[in-house]
Each structure stands twice: as structure tokens, then as C-alpha cells.
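Structures for review follow.
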Structure P
């Protein structure tokens, strides 16, 4: 298989894996909650949450450049539904497009975020960043070495979205609420994203 064919295969697989990742990312799974009342009248509530889906966080500008470079928005229309026939159509159309518009990867320039101090800054402008899966990062030619220690696991329970950073030993929980009086938000780790959303970090 030639380098060109390898590249087509890698990008196609990345696009497909990303669409499958998006479905899982949006999926809401209820926490398992157990309540127990002891003889001393104390009530204990135990909440179990699973973190199964792996993802990474990058600056949205790199994702947007990649999508434009490979004609992403047009190509994904071919994958409805995702089946073998449509996967082959995707590869054919991607090859046609890249033959006319060669893709020059810049994976070395892409920074991934996971450190707690970075995240406390990022949440001030969180809409400028995007979650992405490993398969699409491979398609963007991000070296494997850059992924080390940057992976997070995500879980949604209907009320919030939590990110677990196992390599950094902390958790970030995103609470969605109606905007309240700006003066009532005093915790320095609470940031108003826009008119409707607040992100809260829990160490």
C-alpha cells in the first residue's frame, strides 16, 4: 500500500471513529445511587459513576483547519448511515479531494491540555476548545508521544458532565445552570462561560 493510500485509510478511519465517538460522547448514563439508613439515624448515599469513554482536549482552531483541509463537512454526509458501502464512498471522494487539495499535516503543532492549571485558564473561554478522540488525532498526524498523560475519561449523568484525569489525579465537573446574578458567584474556580453556562472545577 502506497503512502497516499495509507493516508487515505488513516484519515477515513479517523473520520468514522470521530462520528462514532460523538454518539458516545453525547450519551447520558444514569449514576447508580444507593441510600442506606443506619440505626444511628444517619442516612448515607453512595453514588457510583463509570468513566469509560476516552478523549482529549485541543484548541478548536486546529480542528477547524483540519476539517477545512479535508472537506470534512461534505464528506460526513456520505456516512449516513455508517456502513461498508458508504465507507468506500468516503474513501473515493476523499482521494479525489486530496488529489486536488493535498493535505499537509501539522500534528506536531497541536497542543493537548490536561494539567489542572491549564484547565483553570481554559474554562474562561471553553468554547474555543473541543473534545476529540484518539482516532481523529491520528488522522491529524499527532504523534503518539504527544498523547502520553493527556487522556481524560468522560461521563454524563443528565445533570452534569465529568472529566476524570487519571494521570493528574483530579476531576473536572461541568454543571449546567441558568445564569445567576454575577455578584453571587464568588468562588475563584467558578467561571461564567456565556449567558447560560457555568463550569465548576472540583479538585
Structure Q
């Protein structure tokens, strides 16, 4: 018989449990949404599982689901971003200098890889700004400005990239991209993280 638990408690579906993993995910997600909670993760027969299309219709013996508050999810995003800070800043610093000393065709792939590695930060900042606007968080304006400036800087960088202008690329990478990445991280560290911590203690 199939079994589903949420945060360690058995889930009563008032009838037979759903047959597939994706049905369980959808129902639990809807149920949590009514309480303003999010489905953080799900373990299916002892292994972590997330919707992917391929395994959505699989059956199961036991599902363990875990919820998280919106504030908890936001704190998780901030914590993860701050963990990436030293590596990302170091990569952009190196990139701004290496582009001037390496052949452009050789550098192009590395430049694209770094742009790809920066996308999670760009997307996460947008999510955090949206969250801040929704709950009038005091740090929303400052983070929104850093996010906007970073997007603008990346736009200028793509122009330099497409033009194959390594001098302009280096200048923009340092003054517009790296500077705004640092500013984004500064706001996360000095304003967002302490504010979320204070909220969690209430």
C-alpha cells in the first residue's frame, strides 16, 4: 500500500492515495499553498525527486514531503547566493584582466561560460526583489537598484562581446558587472540576511 507523509505526519487523502508521484506533488503543493507554504522537497522510496517530465508518471511505495515557509525559502536563496560570492567575484575579476591578454577566439567560450554561471544570481535577485515588493521589505529598493544595474551592465557586456571589443569588454566587466555583483552581495549580506534573521526570531 502506498504511503505519503508531510513533515513526518501521515497524509490522509480521504480515499486511496494518488497513483503517481506527480499527482502527489501537485496535491501537496496545492494544499500547502492554502497556508502560504511551499513544497520544499520530496523523497520517493528513499531518493530525492523533483518533477522532470520523464519520471512524473512513476508509481511509488513511500513518499516523504517537506514544506518550507516563503520566508524560509527566501533565506535559503540568500544563504546559497552568499556561499557563491567569493568564487563568482574572483571569476569576474580574473575575466576582466584575462580578456586583454588572451586571443579573443580562445576567450569567447570562457566568457560565455561565466555569463552562464552568473545567470542564477541574476534570476535569484529578481525573485528576491519580487518577494520584497510583495511584502514591502525595507531592503527591496536597494536590492532592486543593484539588480537593475547588474542587468544593464550585462547588456553592455553582451554588446561588447558581440562586437568582439576586448578592451570595452574588460572595462564593462570590471566597472559595470563586477562592481554591481559586489553591490548586490553587499546588500544581501548587510541588509537582506539580517532582516530575514530578525523576522525569523519574531
Structure R
């Protein structure tokens, strides 16, 4: 089970979907007939059902990254500008028609980075003695925060490789790498090893910064 989705990345850094998608995201839908009225996004040529697009994804409408709150039909989505909480009032983006819509997902990068984090914690689902996976993390939201920061750092770092002349990409990669290290250094990950929902172990992501004197 992934600890985070594209929406979690959106809430931290919306620009990752416009500035870094080419380098490390997968495009699952592109349309040129998209329209927004209020908080409804429509595209007659799209099939959101077939693409399995839902609240885990992010829509980039006319260059603006938006939350997908729900799939209303095969051609309509309920959307909003990013909100702090899913219970907040929806915020309508600028209305428009015949605009470009892209739905890109960082699911591959999320999966790879989550696997790296779990292995750093000594957690493997194929361990013959004590198989553990993300479902066994009691404070999953805390680990998910570290995961989101590391995914953002990796996404912007990959974007730098494609576009080394854009300094802000490198700045964002470094910013999120530092934030991820700081969050990891202070995190105690609570693990349920016997499936009773109660933490039996506490593990740490060891982050050491060495400086030459």
C-alpha cells in the first residue's frame, strides 16, 4: 500500500506537476478540449473511467495543478485548487474552455522511494523471519511526510538533469532534500510486528551528516 498519493505531493509543492513531470512522472491522460466551470472539469474526448483517474491523482488544467476530488463520470471530474484539508471548502480555479488537460502521476517514483525508506528501516515483505510492509507502520502519516519530501527532492533532481540551466530546479531539489533529512532525523517509526494494531518496535531512519574539519 502506498503511504502517499499524488495529492500529498500537490499539497506540499504544486509546481512539481508542471516543472518536474517530464523527468519522472507518467502521463496517463492528455486532452485539448478540457473545460472548467466552477469546480467541475469536463473533457468530452476523455474517458476518466478507463484511465482510472480518481482522488489519488492531480489534474493540470491550462498549466495549473488542481486537486481531483472525485470522478463524477467518464467525462467529468470534481476539482479544486489545493486545500489544506479535504474537508475544506472547494476553491474554483479560473474558468475556461478548450484548454489542455494533463494527468501525470508520480506513482512509480513514490513506490521506489517508499521501498527505499522501508528497507532503510529494515522492513521487507519478503523477509523469511519477519515480513513487514507499509501496512505495519502505526504512524504512517509521519513516515508519509518524509516520503513526500524525498519524492519531491528526487523529482526535482531528475528535472535538473534534463534542464541544468534552470537554477530554481536545483534549489528546490536541495530544499526538499534538506527538509527530508531533517524530518527523518527526528522521526521514530512505530512498527506493529504481530498485526494487533499496537506498536511493538520503534525504528529510526539513521541520517548522519559528516563534515570534513
Comparing distance in nm of label points 7 Å out along Cα→Cβ at positions 63 and 143 across P, Q, R, which structure shows the greatest value? R
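From which structure (P, Q, R) was distance in nm of label points 7 Å out along Cα→Cβ at positions 39 and 167 calculated, if the value obtained is 5.0? It would help to have the intermediate numbers written out before the result.
On the way: P: 5.0; Q: 5.6; R: 4.0.
Going through each structure in turn, the value belongs to P.
Laboratory data are not the source of any read-out in this text; all were calculated from the coordinates shown. Predicted model, so just to flag it, every value in this text is computed and none were measured. Cβ atoms are built from the backbone, for glycine too; each structure is taken alone.
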